[in-house]
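The next part holds the structures, each set out as structure tokens.
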Structure I
Amino acid sequence: MHVIRALARLSRPLHLLFAALTYALGAGIARYLGTPTQMTVLALGMMGVVLAQASMGLLGAVFRSPLAPLLENETREQRGMVRSGALYASVGALSAMGVMGMIMHRVGSLSVSSILCLGLSLLVILLFAVPPVRAMDRGFEELLLAIQIAYLVPSIGFLLQAGSYHRLLNACIVALTFLLFATLVALEFPTYADDLEHERLTLLTRVGWENALRVHHVLVAAAYLLLALTAVSGFSFALLSPAFLTIPFAILQVYWLRNIGLGARPIWNLLRANAVSIFGLTAYFLALSFWLR
């Protein structure tokens with residue numbers, strides 16, 4: 001049971017939820033644009049992206065330094081068991097994805113664009129977790145996670161249904177990529193002091209917290225600005241307006257982080273919950289809007 005619980009935690013359930021939401025958004029945009037939804041392909045694709053996202057987290061644990069703990073209060077024996085379990089689980093997940101890909105190819109749902117996007121997703125997973133690159137140890141974890149979850153996953157959801165890109169998809173997922181990147185930056189602040197003490201290389205320790213604050217604020221503003229420009233450039237404002245319901249959360253987050261930068265006492269649990277809500281609710285509201293129209 002210890003290994004199962006550890007694997008569930010290392011697969012990063014929050015990232016799995018985000019991937020499911022953005023995949024549903026991509027498929028919803030295809031449906032809104034008039035493409036009939038292939039339910040079998042929709043279900044296979046959803047399982048595939050969730051397994052891919054789980055393998056991203058599990059492979060990160062597999063190739064972590066043998067001396068680095070995977071979980072709190074673990075023994076050396078437990079660490080070895082968890083690492084082996086993560087390896088088998090990640091290989092199994094990637095193999096299952098290959099089988100799903102072959103099934104979708106048989107039913108003719110894989111276009112050249114969708115195959116390229118699936119290949120890029122696999123490449124990002126490998127660059128993220130596997131040596132010699134292993135970007136998660138070089139301060140680029142947040143960037144690759146944002147690209148994978150907020151750009152490639154919804155692209156896969158869309159391309160499996162529609163076959164080729166559309167500018168509405170691109171505008172929505174670029175904005176979401178900015179927003180997820182900002183969310184992941186905000187989630188790094190509670191562990192910043194510990195990361196510095198143990199010399200862990202993250203985006204914050206690489207660029208410094210002052211620069212990270214500026215990056216966060218610019219990304220949040222750019223995300224909502226891009227959605228606003230999309231809404232007034234030929235698409236229905238009512239279609240994208242639910243995304244703007246999260247603006248108060250974004251303003252609150254910018255305000256909190258600014259005060260923390262000025263020396264105010266942080267309430268990390270509230271900051272984490274607010275950061276997760278900004279991206280999660282924005283992706284959910286957009287997906288719901290496209291599926292209901």
Structure II
Amino acid sequence: MARAIHIKNHFSEQVGEISFVEDPRNLNGSRTASGFTLSFPARLSLFIVAQNEPIPLINNLTGRLFANDAGSGMEIGSLEHDGWHSSGWTEKPGWGDPTDIHFIWRGTLTELIFFENLRAGRSPQFQVQLRGELSYLLPSGHSRYQVRAHPHLIYGDTEINFPKETWVRELRRIGAVDTVLVEVPLRTAPPAPWDRVWENLVKARDAFEQGGLSGWTGCVLAVRQALEKWREMEGQEPIPSDPRQRSKRERLTNLRHALHQCTHIWIHDRDECSREDAVLMLSTLSALLAERKP
């Protein structure tokens with residue numbers, strides 16, 4: 001259980017608390033058209049007051065979600081909670097039983113992949129800055145109705161840690177781990193003569209975003225041109241015929257040559273290029289450039 005967030009009124013009196021449950025079995029993730037949802041379980045406890053005393057009411061709960069891995073403090077999304085919660089009257093005032101609630105993280109795969117890069121295989125760690133409203137239900141003189149008083153801002157923060165194995169299992173269940181982010185090393189002012197490679201890399205990216213047969217074919221063509229500019233700078237290095245004798249650099253060079261040859265399928269043989277073909281070409285070139293670090 002994460003450190004509880006105390007809910008206090010204007011007089012600094014505690015009337016409730018919220019604790020996030022560090023149990024990913026209740027995350028209940030799902031895919032959406034643009035990304036995903038993850039449900040963060042929590043428990044809310046409210047103080048039950050004496051007869052005819054003002055009743056605490058909590059609503060408009062939201063949160064800002066930060067990646068706490070490696071001390072990054074990077075905001076990666078927001079949490080939302082639908083609904084409101086109130087306590088009640090009793091002859092013996094005291095704390096009521098906890099209520100299970102959920103905060104929903106609705107995000108894009110880009111946000112999730114960014115967090116996964118920061119996590120880097122460690123157990124996931126989040127920081128939550130929670131906000132909400134505390135108001136009171138007052139007796140109105142009518143047996144069936146109450147009056148809501150002016151709301152008061154409540155806030156607090158806590159850290160949430162989930163076990164790594166079950167977190168990954170949840171990501172796999174929603175299909176998030178099947179999406180791999182490949183770094184495209186674009187610089188605003190790459191050094192010459194590498195700027196010619198980058199120019200074609202940008203063309204490949206733009207063509208891919210255009211989509212369709214012409215866009216995907218244009219992507220592969222720009223990848224081919226980038227590889228040709230790369231070959232003009234570094235030439236065709238001799239590579240040992242025995243793969244066991246090749247160094248890492250030689251293996252990557254061999255992969256670069258093979259990628260160039262692969263573009264023949266769509267440039268010279270005129271086979272129809274698909275989106276998957278363009279992804280293969282662009283992501284492989286991007287990964288090779290990230291390894292090369294020109």
Structure III
Amino acid sequence: MSEDLIIQKIFEEEGQGPGTRQTYYESLEKELNAPIIALVTSFVYPVIINDSDADMLESILQKTDISKGFYLLLSSPGGDGLAAERIINVCRAYSGTGKYAVIVPSKAKSAATMICLGASEILMSKTSELGPIDPQIIIEDKWFSVFNIIKSYEELFGLAVKEKGNLQPYLQQLANYDARVIEEFKSALDLSKDIAIKVLKTGQFQGKKERTIESKINLFLNPKQVKVHSRPIYAAEALSRGINIILQDIKGPSWPMIYELYVRLNHYVSTHRRTKCIESKDYSFFATIPKEEV
């Protein structure tokens with residue numbers, strides 16, 4: 001799905017009354033004592049985190065005083081691993097402290113989880129969700145796990161090799177796969193693993209060996225651990241693997257404001273052809289579905 005990218009002075013459409021997102025940004029920044037940048041992509045429309053999101057994020061960061069670091073409020077089903085790596089690099093480069101924290105109000109899956117792993121800390125509640133970092137792709141407006149596609153192909157191929165009789169049923173099913181694409185998927189899977197280990201080695205797990213890091217985050221690398229790709233990895237599970245999770249009280253002073261801001265952002269990227277939004281309290285980029293695709 002292609003997208004139209006637009007930047008606007010924030011809240012031109014909403015106005016700036018007490019109920020706007022801007023009010024929540026301002027209140028949260030006072031509470032957390034640092035700027036908040038939101039990166040939210042739709043769970044309704046089939047869009048992914050991609051390279052242009054890093055450009056939009058960098059543009060916002062250029063306009064924001066983040067000399068003391070910042071919080072990235074993140075909500076997304078995932079996307080391109082290379083885009084996630086670039087977003088991590090942009091966040092680290094622009095933060096005056098060399099660090100950034102991620103807030104996960106609800107779900108940050110796949111490539112969004114990778115962005116979280118690159119942060120210095122992750123703020124989550126007991127209901128927040130991370131997930132396996134194997135790539136996902138969109139086929140006919142539906143999300144599919146690359147890991148599961150590879151697994152189904154290899155299992156089918158293995159059955160065909162073992163078959164002593166009629167191969168035709170297997171050949172018919174294998175015709176639905178392109179071996180070249182499968183190899184590309186395997187490379188993408190390896191890339192996700194490499195990126196995750198690299199960003200942890202230069203961040204939260206600094207000083208640890210790569211084999212140690214891989215062992216610690218196997219829950220994120222291998223969807224077999226969680227049975228299905230979409231199954232949540234909650235804060236307690238991530239914390240048990242050594243990830244720097246800052247567990248938030250859902251009734252504390254900050255979390256209700258965080259969640260209210262998330263609800264408004266999630267609604268924004270789920271209606272009126274809006275598909276993603278990257279913004280601060282002052283500026284906002286958003287993407288829309290071209291009218292001819294609606």
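If helix-only ellipticity at 222 nm (-39500 (n - 2.57) for each DSSP H run of 4 or more, over all residues; to 500) is computed to be -12500, which of I, II, III is the source? Could you put the intermediate results ahead of the total?
Working: I: -24500; II: -10500; III: -12500.
Going through each structure in turn, the value belongs to III.
I have -0.62, -0.84, -1.18 for log10 I(q)/I(0) by the Debye sum over Cα atoms at q = 0.12, 0.15, 0.21 Å⁻¹, for residues 157-284 alone, calculated from one of the structures I, II, III. Which structure is it?
Details: I: -0.51, -0.74, -1.18; II: -0.62, -0.84, -1.18; III: -0.83, -1.06, -1.22.
So the calculation was done on II.
Further question on the same structure: When you work out relative contact order in percent (Cα under 8 Å, 6 or more apart) for each of the structures I, II, III, which one comes out largest?
Result for relative contact order in percent (Cα under 8 Å, 6 or more apart) over I, II, III: largest is III.
Tell me which of I, II, III gives 21.9 when you compute mean projected area of the Cα convex hull in nm².
Corresponding structure: II.
Every read-out reported here was derived from the displayed coordinates using simple, explicitly stated rules and does not represent laboratory data. This is a predicted model, so every value here is computed, not measured.
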